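Take a look at these structures.
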Structure P
Amino acid sequence: MELRQLKYFLRTAETLNFSLAAKELFITQSTLSQQILHLEQELDQQLFERNSHQVILTEAGQMLLPLARKTVNDSEACKQRILDLKGLETGELNIGVTFSFSCITNETMVDFLKKYPKIKINVRYDSMSTLIGKLLKHELDFVLAFKPSANYNNIESHLLFNNRLAAIVNEYHPLVGKKSVTLGELEDYDLALPSHGLQARNAFDRIIEGKGHNYRIKVEINNVHMLFSLIRNTQYVTVLSESTVLNEQGLRAVRIDEPGNGMDGCIHTLKDSYLKNSAKEFIRMLSRSTAILQNSTLANI
């Protein structure tokens, strides 16, 4: 049994699609099928049931899955511990970032690459739930996102900064100049909101639940940058965290005056899992970045 075969089995088991698994592994489908067949022959067990419509794990495949995942993860941790002896002279760093954190990470990304040019950084922008799923599969080293409302038993969330929900408008909007806005006042404006499932939307839905507000929601978008463009060019109002628009030209944040509108920015890591030196260094640099200091200042105003 080869480690490569276990990696191939793992990806196929997670996708339940030989074509997609082969594509993600950068091998041909025939090579993948051949290696899975060799593994099945060595174990003398069929791992997948295949027909023209679907691929499913057999009982033996279901039993092998957690064992294969642990073996692959342990091998990667072993490799990383050895690489860390080289003192950030080689390796890769895999970071998950929710859309709201893009402006916060840019400064640290540039500084890190200048200081450690031999480290390759892979950044995945996606929703919180998708990124946490990838973190649990050891596909990411850590995730930058707001603290989730759900509890993940295998995830540790380390506070990075405190933040709050705000009404986001362009610099010529009537709300500009107000210190804060109430939930009731937002009924007077057309809203363009982040889609359901994004953290800012979840937080907004939570604080308005059961309060009977009647909002004019005209647009829902699952991309923050598209929201920015729309808000810059219309009189619509969106709702995001204050930190989302740091250093965004033409946009202003007006704090929402409502208890419970806090959003804690966090670094999410796996419990009881090895954290590579490059991840520790990136987190250290991020915690001292101008963006984080600005967020700390905002929280105290």
Structure Q
Amino acid sequence: MQIENFKIFADLVETKSFSKSAKLNGITQSAVSQQARAMERHFKTLLIDRSQKQFQLTREGQRVYDSAKEILHTYDKLLSELQEMKKVISGTIRISTIYSIGLHELPPYIKKFLHDFPSVNVRVEYRRSNLVYEDILHNSVDFGLVAFPVKHRQIDAIPFRNDHLVLITHPKHPLAKRTELEVKEMSGQKFIGFDPDIPTRKAVDQIFRENRLEIEPVMEFDNIETVKRAVEIDHGVAIVPQATVQQEIQQGTLCAIHFKGRDFTRPLAILHRKGRVLTPAMKKFIETLGLDLPFNPEEA
């Protein structure tokens, strides 16, 4: 029985999917099924209850999974300690992030990190917020970056920074010459919003409710770039994180207006799976972001 067997089985249990486990480990779905049956032959007991429509472990399967997680954690911890002893900073860091952070917040940090640690590869995937959490839970990435982080018992969220929300308009829009305005002055404006399930959209809706504004978006999009393009062709106004429109403001294709007497912010956080062993490269990445390492009782 090799360490890879335990990892594939653990991934299978956590994703409850033969196809997802196969993708995580770069093998075929058939190979995952064969690995599971090989483990059953090795331990001489059924691990997966195949009489159920949904994926479910037997009592013995749950015990093997629990032990597999302990074995994998000890193995990862050993690898990390050996790297630290040799002062090796290498490997690959996988990041899952929403578009606005990945395109506008993350690049300068990645640039600095790769300059300081050229032996480390960084892979970034752009995902919707709910899928970032899924990636973390399935261990398909090392870190996730989201806005308005949601508490989850299996995920640690380290506060990263706060974005300021601003109103953006076309340069020839009647509000464009304003430097600030009251939220209530948005009444009657054609509003362009994010899709209803996106956290920033939920925060904007809350702003409208608090100010007793009934505003229905004339357009809805799932990413910041499309929202900005719609405002640039004067189809309406939008509320977006200020950091995402710096380039357009400098180029004169958009105007940004602050809210008078109010500072609406969008908290950002970096996510990782609780109990996950952080490699030296992962620790250096967190430090590059200017963040404190999460507390690990085993290292106290």
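The numbers here are math on the coordinates, done by the rules we state, and not lab data. What you are looking at is a predicted structure, and each value in this text was computed from that prediction instead of being measured. Cβ atoms are built from the backbone, for glycine too; each structure is taken alone.
So if we calculate FRET efficiency 1/(1 + (r/R0)^6) of positions 70 and 286 (r between Cβ atoms, R0 = 25 Å, to 0.05) for every structure here (P, Q), which label has the highest result? Intermediate values should be presented prior to the final figure.
Numbers: P: 0.25; Q: 0.50.
Biggest value here belongs to Q.
Here distance in nm of label points 7 Å out along Cα→Cβ at positions 78 and 118 was calculated and came to 3.3; which of the structures P, Q was it taken from?
Numbers: P: 2.4; Q: 3.3.
Computing distance in nm of label points 7 Å out along Cα→Cβ at positions 78 and 118 on every structure in P, Q gives 3.3 only for Q.
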